[in-house]
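Peer 1: Next up: some structures, all given as structure tokens.
Every read-out reported here was derived from the displayed coordinates using simple, explicitly stated rules and does not represent laboratory data. Quick caveat: nothing in here was measured; it's all calculated off a predicted structure. Cβ atoms are built from the backbone, for glycine too; each structure is taken alone.
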Structure P
Amino acid sequence: MTLLYPFFELSSVATAYGGNYLTNPAALAYGSRELGLFYTDSLVGGAFSFAGFGLGYLQGPSSKSLLLSSGFPLKDLSLGSTYDVLNRTFLLGALYRPLRFLSFGLVFDGEGMAIKGTSVGLAVRPIDRLVIYAQTHHTKLSLSDGDDGSLFGDLLSLGAYVYPLPYVGFKGEYALLDGARTGRLSLGLELNLSKLKVAGAYAQGMGKGFGLLLSDRPFTPSVRRGRYEIKVKSYPEDGRVGFLGKGKTFYSFLKQVKEAVESPNVKVIALDMREFALSLPQAEELRNLLKRAKERGKEVLFYSDGYSTKSYYLASVGKVFMAPEGMMYFPGMKAELTFFKRAFDSLGIDVQEFRMGKYKSAIEPFVRDTMSEANREQLNRLIEVVWGIWLKDVAEARGMDADSLNALVKENLGLFSARKAVKLGLADSLMYEDQWKALLREKGGKVRLVKVQRREWKSDRGKIAVVVAEGGIVSGESSYNPLPVVGGKTLGDRTLVRILSDLRKDESVKAVVLRVNSPGGSALASDNIAREVKLLAEDKVLIVSMGNVAASGGYYISAYADTILVDNTTITGSIGVIGAKFVLRDFYRNKLHLNRDIVKTYPFSDAWSLWREMDSSEVAFFKRHMEETYDRFVSVVSEGRKLPKDSVKAIGGGRVWAGYDAVRIGLADTVGGLLDAIELASRMAGLKEYDVVLYPKPKSTWQKVREMMGGKSSIKLSPEDYLREDVNILYRMEYDVEIR
């Protein structure tokens with residue numbers, strides 16, 4: 001039986017899509033959540049689709065149908081089925097879409113175990129808004145008792161539909177009937193209004209029909225113009241947050257803001273900063289994105305109870321509003337270390353230190369009472385650069401020079417009341433929350449950015465994989481324990497190597513952006529990851545985007561990338577090696593009243609025992625081993641960055657650098673954020689259109705529970721990192737620069 005459906009996508013078994021699945025249930029593999037209702041001179045009905053399943057109801061003059069349907073994808077092929085509960089009939093459908101512009105459809109309809117009819121369709125889409133289709137339909141009917149039946153019905157239909165504008169489409173079809181003895185002309189019209197599709201159709205001999213299709217995603221872009229509101233909170237790079245939760249990733253947040261920046265409907269971007277918890281490099285990336293908004297003529301507004309160094313660095317790019325009794329506090333920056341040597345001495349704990357590079361200072365808190373001159377030198381330079389960038393950018397945004405701003409900070413000890421901030425030009429206006437909301441209402445209605453659906457048969461856009469490498473580097477699988485002090489994020493070499501290897505073999509992935517936010521860790525695990533990074537860079541475009549910190553092992557795993565991007569305020573470098581041996585003999589004997597006796601194979605069998613120091617020969621041997629490890633680090637950087645070894649050693653030695661300096665000395669290629677890295681990757685891979693896929697994929701609740709129960713901790717270096725009786729060599733940076 002041939003039915004008149006008003007929606008264009010129901011014209012052929014080859015053009016069905018999503019909620020328009022009644023002619024071919026395989027269309028449900030396209031996963032839209034849609035509700036369609038229609039009325040014709042001979043039929044009334046509706047269909048609902050959700051997550052690959054469909055529920056439909058049809059009623060004609062003398063029949064009713066209750067339809068249960070499902071569909072699922074198999075790469076370019078999708079399969080589906082429909083069962084009519086009331087009439088015990090069925091449809092079996094298939095769609096094969098090997099190319100963006102080509103679709104084949106096949107449907108069998110039957111009853112019981114018998115196939116009663118077959119439909120075969122072909123559709124081509126030479127351009128996005130034009131579809132041309134052809135279909136044959138055969139129905140097997142019994143003509144008389146004892147007759148096997150014959151082919152009968154619509155033998156061929158030819159048609160096309162076109163959308164000259166996104167909002168309106170036209171359709172025409174001609175069908176040859178009954179062995180080409182008669183013909184039938186059909187015409188159709190569709191109107192798209194945001195998430196609603198309105199359709200009308202007329203067919204000779206069948207009358208007219210009307211339909212409404214409501215989708216969860218819009219068919220056309222919104223025409224509403226006004227303001228876009230954003231709450232700036234904490235956005236972890238990989239989304240791991242809380243005990244069992246998953247937060248929005250920093251990339252997802254940036255993408256959301258970028259859409260607002262580029263949308264012609266958004267005239268004002270308003271940011272609520274009261275829950276601000278970004279790192280300074282993240283604030284820098286968001287700040288640069290909002291500068292683009294201002295260049296496009298958009299207003300950028302900020303509101304908070306008060307502002308810190310980091311939050312004000314971001315807010316200074318726009319108009320600054322704050323609560324009347326709020327404060328601004330810019331005390332500068334500091335790197336503060338706690339030293340344990342005197343406590344260790346009193347407890348009877350000794351430490352044997354091994355390090356390659358005079359700036360590699362991770363062990364200093366355990367063997368000194370104060371910073372070494374080398375450590376003080378590198379930290380002074382780090383703070384000088386980062387604070388200089390803060391002064392320069394903030395002063396420029398607020399229409400003053402950096403020296404004047406610096407003088408204001410020193411004169412007021414970095415503390416400004418809200419009223420004084422307005423008087424000095426640091427803030428634009430004071431208001432309470434209700435006044436802020438009233439101001440926003442004056443800026444126009446609230447704009448919601450929802451991506452317009454493309455109704456693609458197959459996407460031929462290449463993929464760019466964004467792989468987040470966050471946490472201390474360890475052997476094994478990545479894990480996350482949200483408990484304070486003892487918890488943290490780890491970056492497991494097995495996890496990351498597996499992801500990178502899979503991406504290397506995936507032909508649909510044309511480029512990879514490795515987002516590194518790691519202070520380093522295990523030398524062994526770092527080398528395992530670096531090898532896979534090198535293999536990937538040999539096959540595909542590989543860009544590294546460094547976040548808050550990519551130092552020591554975090555830099556090691558980045559060195560083989562085609563291009564390295566850093567934020568000005570990223571902490572990177574730290575090309576060096578550390579190791580330590582803790583000796584607890586006096587602590588055990590004098591404090592815990594323990595004793596030890598031992599039987600051993602060789603004199604050196606207990607070299608790493610906590611009960612004794614290494615002797616001079618063991619120390620000399622281990623130092624040679626450390627030298628080999630350091631030389632390996634230097635070689636990796638030299639090969640990856642195409643720098644002479646002597647140059648790497650000159651800028652290495654365990655020294656940390658701000659991203660600004662890293663570009664200057666050749667450790668990085670250019671200043672830029674995560675979005676810049678993705679854009680660069682697309683250009684280098686020759687992609688005009690692309691999809692971004694984020695890795696690692698979210699874990700199940702059970703996987704998260706297992707991580708908390710058995711995962712390794714990733715905290716700043718402490719005795720726990722060294723209280724072990726085996727060789728433990730680290731590529732690791734040991735401190736954070738505190739920015740309030």
Structure Q
Amino acid sequence: MQNVLFIILVLASPLLANDEVFEAYQLSQPINFDGWVQDDEWGDIPVLSLEMQLPNMGDTPSQLSEVRVAYDDQFVYLSGRLYDNDVETMMANTKKRDAISGSTQFFGMILDSYNDNENALAFFTTPTGIRWDGAISRDAIGGNPLNISWNAFWDVKVQRNDEGWFTEIRVPFTSLGFEDVNGDVTMGFITFRYIPRTNEVDMYPLIPPDFGEFSAWRPSMAQDILFRGVQRKRPFYITPYVLSGFSSVNDLNEGGNAYVSDNEFIRQIGGDIKFGLSKGWTLDLSVNTDFAQVEADDQQVNLTRFSLFFPEKRLFFQERSGVFNFSFGRRDQLFYSRRIGINDGEIQRIIGGARVVGRSGDWDIGLISMQTAKDGELRGENLSVLRLKRDIINERSDLGMLLTHRTDFEGNYNFNYGIDAVIEVFDEHQLSVKYAQTFDSEIENKIFDPSSSKYWLSFSTQRRRGFSHGTSISRSGINHIPGMGFQQRDNYTRFGNRTAYNWFQEGDSKIFFHGAQSGGSIHWSNTTGRIESLGWRVGWEMALKDGWRFEARLRPSIENLVEPFELSDDVTIPIGDYNFTYYEAEVSSPMTKSLTWMGEVKYGPFYDGHRSGLSFTPTFNVSPSVELSGTYEYNRASFDDRDEVLNFHLIRLKSLFMFNTQLSLATLVQYNNQSKTFLGNVRLRYNPSEGNDLFVVYNDDLNSDRFRESPVLPTTNQRSIQVKYSYTFRL
């Protein structure tokens with residue numbers, strides 16, 4: 001490992017030069033914070049020149065935008081006079097917190113508050129005056145780099161008239177982690193305006209759309225902005241909560257001949273504390289941690305042999321969550337925060353814990369330690385993780401270490417350590433090296449034992465325009481068991497590759513980009529040396545400037561089963577070697593309309609049978625107060641030689657009623673014919689101000705066919721209604 005890191009350092013490029021720093025305007029008196037952007041308050045502040053990024057980079061924006069940034073000793077301010085020559089078609093389709101979409105005009109800013117060129121915070125609003133914030137990680141590269149579950153304290157005011165809309169945004173410095181040097185603070189800054197009807201992004205600074213759909217969000221491409229005379233004030237927030245409700249669970253009795261109800265009245269109190277320890281460091285404490293208000297997961301169809309990955313939505317784990325990232329590809333994680341308080345899909349009560357995150361100089365540091373309670377057969381455990389990461393060589397390269405430890409203090413433990421390095425060898429070309437090892441109470445191994453180790457080595461480009469590529473190799477031992485992580489398989493050696501070439505069309509062309517792509521991976525068994533599986537794709541993708549997207553792919557596959565693969569209770573694929581190729585096609589309509597949709601079809605051989613599938617996901621913004629959406633997914637797998645057929649239907653219906661920007665009602669109903677259950681989730685939220693929240697949450701799990709088993713199933717497997725109120729005291 002040391003030799004590999006030495007080679008990386010030798011190959012790495014010299015320090016990248018910083019952009020010229022832009023000094024923000026310091027206010028001498030408070031702004032009348034009402035959204036109107038008055039000349040007597042903002043007139044002396046320079047206007048930022050927004051340039052068109054999409055659909056034609058460098059063109060003159062279709063609408064006039066006057067954008068200014070300023071600050072005082074408490075807040076960063078952003079103002080926008082966002083003129084529109086056709087206010088009747090100015091789209092503003094939501095009033096819900098954190099609910100902007102491609103069909104809604106929005107405007108705001110991104111602040112890389114530590115100026116680390118990797119993590120940043122986003123603050124946006126719409127003509128309806130909602131607050132939308134999110135955390136950006138991994139320099140907005142890779143799958144889902146934007147975390148909208150993160151929330152902060154900040155304010156926005158919006159006004160509208162026949163000229164357009166006008167807004168003032170203010171973000172407290174206490175909501176931004178940063179480091180000052182004698183009162184001077186340098187942050188990365190991006191601001192942009194999105195206009196749906198022309199599928200247009202106007203921004204400052206101008207960032208080329210060469211890096212995919214998150215090009216405009218990349219912290220490494222931000223403009224450096226200087227705030228003078230700013231001293232970090234330590235945030236001190238206390239958020240107690242009270243929770244009350246009722247739950248009912250139906251289980252088989254001891255004799256196994258009838259179902260009985262276990263009813264419980266819920267009465268619970270707890271709370272969180274957030275405290276600024278020092279410059280750039282924040283401590284979060286939690287007692288009797290509860291996540292009753294978190295929205296339910298969307299069900300997924302799984303026709304593979306491996307576990308599904310679900311994203312983390314719980315707020316306690318969100319702040320600078322990117323610091324804890326230690327991934328082996330898209331899914332496998334050495335630390336996966338959903339291991340805390342969720343055990344085999346069941347909620348396990350968290351007694352409490354602590355979380356510390358911060359940055360000092362070139363170092364990022366994160367620490368989490370949580371204690372779960374004993375619950376029936378589930379043991380109470382302590383789960384802890386420590387992350388250290390340091391910038392090296394240049395501003396887009398780092399070296400780090402991650403430790404995880406899980407124990408019940410009764411002799412059972414799981415410990416993992418990992419070392420990783422990401423080096424930008426030259427412009428937009430990254431070399432990544434990762435190594436991790438498990439020590440477990442049920443396994444005997446030694447340091448650097450290959451059977452309990454996992455490594456990853458990759459070299460890739462990070463752009464979409466022109467030629468791009470990525471090559472990776474990895475290996476996981478049979479005893480590598482990340483007790484606080486996520487991995488889909490073990491005991492394998494893997495080779496992966498992706499290659500693409502995309503052409504971007506300028507001028508009057510209706511095409512935004514189009515190109516060919518090829519990629520996939522091969523897994524070999526470490527025990528036998530035989531191929532376990534091969535999944536590849538060869539395809540063509542095209543995006544139009546008005547928002548339409550098309551993609552078609554061939555999916556050659558090899559699956560060598562050493563044990564039967566059970567697709568359902570009625571369908572099992574036997575042991576054997578299978579070679580097949582199926583076809584996929586996807587279409588999505590412009591997200592700039594009130595009615596949008598995405599569709600996908602799959603067709604072709606599947607193991608020793610045949611598969612066909614389709615999915616359709618429409619979203620209809622009826623008005624700024626009502627949004628309706630749904631998903632229908634159908635998969636059919638037929639195996640004529642065995643006279644076996646799988647028909648899988650998944651239906652998801654969502655509705656969102658937004659009475660104003662403070663009060664909303666969301667419903668989610670899901671059905672799949674394999675489990676023959678309806679899952680329902682209803683969430684009423686009243687949020688008059690940040691930190692003041694009332695939730696009423698109803699959950700139900702209904703059997704659609706009670707007579708499919710004996711004894712007869714109950715009407716509901718489990719049902720609950722909970723009322724939770726929390727209030728944050730800012731001291």
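Peer 1: A value of -8000 was computed for helix-only ellipticity at 222 nm (-39500 (n - 2.57) for each DSSP H run of 4 or more, over all residues; to 500); which of P, Q is the source structure?
Peer 2: P
Peer 1: With Cα Rg over 2.2 N^0.38 Å coming out at 0.98, pick the structure among P, Q it was computed from.
Peer 2: Computing Cα Rg over 2.2 N^0.38 Å on every structure in P, Q gives 0.98 only for Q.
Peer 1: Among the shown structures P, Q, from which was the value 0.00 of FRET efficiency 1/(1 + (r/R0)^6) of positions 423 and 591 (r between Cβ atoms, R0 = 30 Å, to 0.05) calculated?
Peer 2: P
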